[in-house]
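Pasting the structures here.
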Structure 1
Amino acid sequence: MDQSRAPILEALQEFRRRNDVVYGPPGHKQGRGADRRVADVVGIDVFRSDVLLLNGLDDRRQSHGLLEQAQELMADAVGAEHAFFSTCGSSLSVKTAMLAVAGPGEKLLVSRNSHKSVISAVVINGVEPVWVHPKFDAQRHLAHPPEPEDVRRRFKEHPDAKGMLLVTPTDWGTCADVQGVARTCHDFDVPLIVDEAWGAHLPFHPDLPPWGMYHEADLVVTSVHKMGGAIEQSSVFHLQYDRVSPEVLKQREDLLATTSASTLVYATLDGWRRQMAENGRELLDAALHRAQRIRAAAQGLPGLQVMDREVVRSGLAADIDPLKIVIDVRELGVSGMQAAEWLRTHRHVDVGGSDTCRISASITHADDAETEETLLAALRALVEAADDMEARPAVDLPDPSALELEQAMRPRDAFFAPAEHVPAERAAGRIAAELVSPYPPGVPAIAPGEVITKEVVDYLRSGAEHGVLIPDAADSSVRTLRVVARSGAAA
């Protein structure tokens, strides 16, 4: 296919050339009614490009097939049989993917280190999750993806499971053996869904970790806004083989997606695909060399430990994304959250992620010599300032096994059950009726239906006192927890 084409962008350019006057949504009428104070901040071209496909870029019957053309080009560029654009982010895309594989009451293997959007999908879809626990790294207090044998064991225990959802790369850049897990799933004649939200760039350079479509996954979801060049909420489903019907996937997507899709998202997806197809290898090659320099320089700073391929050599992960710079700061005597806050306040540098142990910075094709030096200068300043940072209460990090909670009820049943709030110190032994997810990375420490333990309560309470963000808990301070009510109680 002609990868120099960008059908949606070309149609938008033609729409603006014609100067069409639209008598339907959006009500700002391509910026005519936009508040100038808003346009001064976001730019008038944002409004000028905010056009519907229906009776806008395309006609009433969408007879030009602009979206279909753009999706076919995307599939061709990344080695998929089908691609579907989503304007609701991968949080919705992963819900759709799961619903296309397993329905209410059916079993689905799910990596327990999944983002809360996956656990939310379990609640919404009503599937019965069979958790596949990740490989815990006690030294780094980090979860790496499960291995094929972990998946095989769970399929043997639950041969009626309809498929598997695997997360790779993780928020911290460590990767699964995608092909090994895919072949394990296929041995049981079920599909593998890969939540590859952090991997949209992977198809476009051979030195990057495995791309799901190249390593036999059936259905891959990417967030192009994370490591790619499209705007926020841009997501793509990629599909191959016949274990998941494209018709079923499209119907499930139509069930959940917005009926007012953003052409801004579509257009930037279209343009990013063209950019990567034409120049991706060159752009990513420069990013890889830049990341290598940053890693070496950061590793040379006292008190900083950069996670590198030792996690692969030690068998903890199958691969690592070299564009994700993950730096353990504990030797500085501060937490990753403190480091992130200091960098933002004093150096105007916003890192991508932080937790009790580390910070992370994503390097993409958009970085240049200036952003490289800005990051390194900020890290040097952080090292010098660490001794003067005020101490905060320590976070009580549990033994990794303590995070493998017993599933006593299906998540959907627990989430919608009559519930009550109990003081945190009395929550141990009760069944959770809510998600409790330290952010970032937003992996629930407690999922609905799991039995709460003292160890996880101590971890969450001490984290909240330290300053961990827990936005989805009913009580973000975690002084109380929402639990399934005992007989006769109500919410």
Structure 2
Amino acid sequence: MKLSEYVTYDGVGLADLVARGEVTAAELASAAQRAVEAVNPQINAVVETWPAQDAPIPGSTPLAGVPFLIKDLAVAMAGKRVELGSRIAAGNVAAADSALMTRFRRAGLVTLGRTTTPEFAYSTTTEGVLYGATRNPWDPARSPGGSSGGSGAAVAAGIVPIAHATDAAGSIRVPAAANGLFGLKPTRGRISMGPDADEVFNGLAVHGALSRSVRDSATLLDLVHGPEAGDPYAARPPQRPYAQETTRAPGSLRIGLLTRPWGGRAVERTVVDATLRAARLAESLGHRVDEVEVGLGVDWEEFVLANARLWSTNLVTWIDAFAAASGRPVDDTTLEPEMLAGYAYGQRVGGTEFVHALAMRNSVARAIGRYFADYDLLLTPTLPELPVLLGAYAEGAEGTDGLGWLGQLMHRSPFTAAFNVAGTPAMSVPLETDPATGLPIGIQFAAGYGREDVLFRLAGQLEQAAPWARRTPPVRAGGHDGAVL
């Protein structure tokens, strides 16, 4: 299969070709490997590839035979390295599949490699020391977002149609917005974190995916959702497959519009304008859109402080575990400055402060829950600005402590983290672009706990009304029989 053909299909489309015998899974894997060779030198999104290990039965699932990449964090593939983007974990090899990896295999996905992530996923840009900066296919001088920036860049550049991602404060939605992709953060408890963890960042983090089509994300979620034995909680099962929801009419939804972020930072005019256009599109489809104010249940400073305490204390345990396993020191030879700052901050957090941080999580969940008692959805920008230049996060970060670094991350992405704290689903939809630069602008929609069905219905309707599949970045596999566009 030529790359120029390969990149025109989403995952469901490729699996259908395999099921009908028009192409083999091995041929698709070869195309994906050639796509890596064509574009990865320019974007640095894939840190390692390997030959296809699984031979799925054609047609056995809606994604059987589809090339796939996993993020270098939170999912373990037996015999493969999982390094969390950190020198302190370099060379770490997984002894067994994690629960989600087992489900990826059962889904018929052909996992061919792993993608970049910032160190311990502790950033919304992907510029780690271990493997270097990942570049945005829309403009290689800019960030692809994070922490799933490698997955986002790889999908946008045509390497694979869908890739694994995680999200603890926006790490699916941020790269979706920066790379012009669809990305849905599922409800807390929708996908198991087991067996080595019951929850990550005290329930703030979830697994998910980045894709070019709505149906790919919905289909993958159908194939991997559900609890494992011993999980601390589980979201209520959906009434019907999510893939079916993408073609169901959503009805007339009550949507709140929020363009001023929590914390009060300024939003770029082009982003506000794009969000207002998205609101008008929703109204033209029969939905009611009202400007709203949404309380967090706590003030912004308390929100940031409590998140910093939760994040940094978790980091301490992970860093100590890798240091003990590897025999490496915890210093600037193994960790980046922001991680060392977070580690030091986490060591100072007391037990009472940690419990107070969990109380913040409860306050936010209750406040967000009250909002969704009156509205079906909340519409916001995903990000307050266009994809930033590489190096922007480093400006003014020198000497910052763990609280200061987390505050900068929240400042860069103030619309996303509330839904991680609340545990509710949210998606970034690539509805808009900046007229001046052509850079993608993501629009976020959030729903109440367990209501991915509503999000997928609306996403499918929006994709039909304002299709984005033909918008492709300058760096993309398949331009001239394998060259870059």
Structure 3
Amino acid sequence: MNYSIGIDIGTTTVKCILFGEGPKVVAEAGKEYGTLLPEPSWAQQNPDDWWQAVVESVRVILAKSWVDPKDIKVISVSSQAPAVLPVTREGRPLHDALIWMDRRSVEELALIREKVGEKRVFEITGNRLDTYFTLTELMWLLRNRPALMEKCYKVLQVNGYVNYRLTGEFTIDDTHASLTQIYDVHRGCWSRELLDAIGADASLMPEVYDCMEPIGHVSKEAAAVTGLSTDTVVLAGAVDATASGLEMGVYADGRVAEMTGTSSVVLIGFEELVTREELSYLKGRAKNSTLLYGAMNSAGGSLRWFRDALYGGETMKRDAYPRMNREIEQKAKRPTGIIFLPYMSGERAPIWDPDARGTFIGLNLNTSRAEMIRAIMEGACYALQDNLDQALKLGLDIRDLVCCGGCSRSDIWLKIKASVIDKEIRIPEVNLGAPGGLACMNAAYMGEYRTPEEASAATFRIKKTVEPVREWVPMYRELYQVYLESYQALKDQFRALARIR
């Protein structure tokens, strides 16, 4: 039998799955790592933490499965995106990776706005100018760490670094390239105009590959530490959202899914190039295809913050989230009447405000811990509705929603979500997230299916549907309006706090 591996480098966890033909799960493993937050609005990670998590996870799945490594034909890696990781010619990181949550490059954004203009940036890249993308973050490094950047040979994305450790090749896939805000999505090349604007040489950017294009084989060095075979091919891989969208069938006009984890992303699939200023552009798996998305920075991230800061953190039993769910079901059985703005690390769509911050509104002396937890879930759902409103403005008829990712395992959160958006939510039978989409790519590469989309259609099944709780819907409709007004009332205060820092 032929096997393949899908590895996703998420914001908090590496998830590694060994697939047999089908594709069917044979073994899986994962490992968490931390994010460094040295200053407000800064977020960075040690890239060697990703690699060590990959090494350990691969060794675990090999031990669990007893599969001969020579039978593993192909590996694909997806990841959080975008990021900025400068490395030397030898592949040594020169700085922690600035990940997508990082918002330090506000000054650089203003400089690019003045020098290039927001309209021109959108025309080239399909995305509105924002500190979320690689463009401003790379400029920050060039301006603030010039001696370090003189040693830089290539700027890598998260999966690009793991792929380098696997193969020794410096690469970027086309889906990650589309999120750098340095790539001309119409001409299919790096934008000399934008690189010149930030003072970067084009040689810093890696060669761009198609998601399913081989970039090399597992190197002898990687094989020695992971237990893999040097016969195994490594494909270029994809952004986690592109891979997750593939698993959920989001690759044709108007199909919609929400990928929920640390962040939450609403994905809308198109078969051609489509850009809109209200939503973000991400290249789909197929040539010229598009995923428009509304991305919220801290959906599950807000709940994790509460877990770690105010709930005692995770336990050896890994039961913190189930206990939080039970606490809500027992002690916060109705909509809370508390507004939580889930802007713990600024926000992307639709407000695009790096200065926004997490905020509770409406606490009183009777407010319980359970109500605060539920309010966090509600706030993330209001943010989802805000993005769905943007999709409706594009003329999309959203009748239901496929939901995948870690947060979709909470039944109470799903009930709240369905009630806030007042729509049925569908939960897939298999919910692997990005590794599931990678498995479809791997299966097509190995010849099991003609295309990854065919593999997805053959394996996609709905396990259950979640209906709105009718008595909650009217109250949530009113609270959603208060949520929208609350940000508008506070955005000047958020900006003032940022200036004081």
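We did not get these values from a lab; they are worked out from the coordinates using the rules stated. Here the structure is a predicted model, which means the values were calculated and not measured. Cβ atoms are built from the backbone, for glycine too; each structure is taken alone.
Figures for the structure shown
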item	result
Origin of the derived value 62, 53, 44 (Cα extents along the principal axes in Å; candidates 1, 2, 3)	3
At a computed 1.4 (distance in nm of label points 7 Å out along Cα→Cβ at positions 437 and 453), which of 1, 2, 3	3
Which of 1, 2, 3 yields 0.9 [distance in nm of label points 7 Å out along Cα→Cβ at positions 93 and 221, calculated]	1
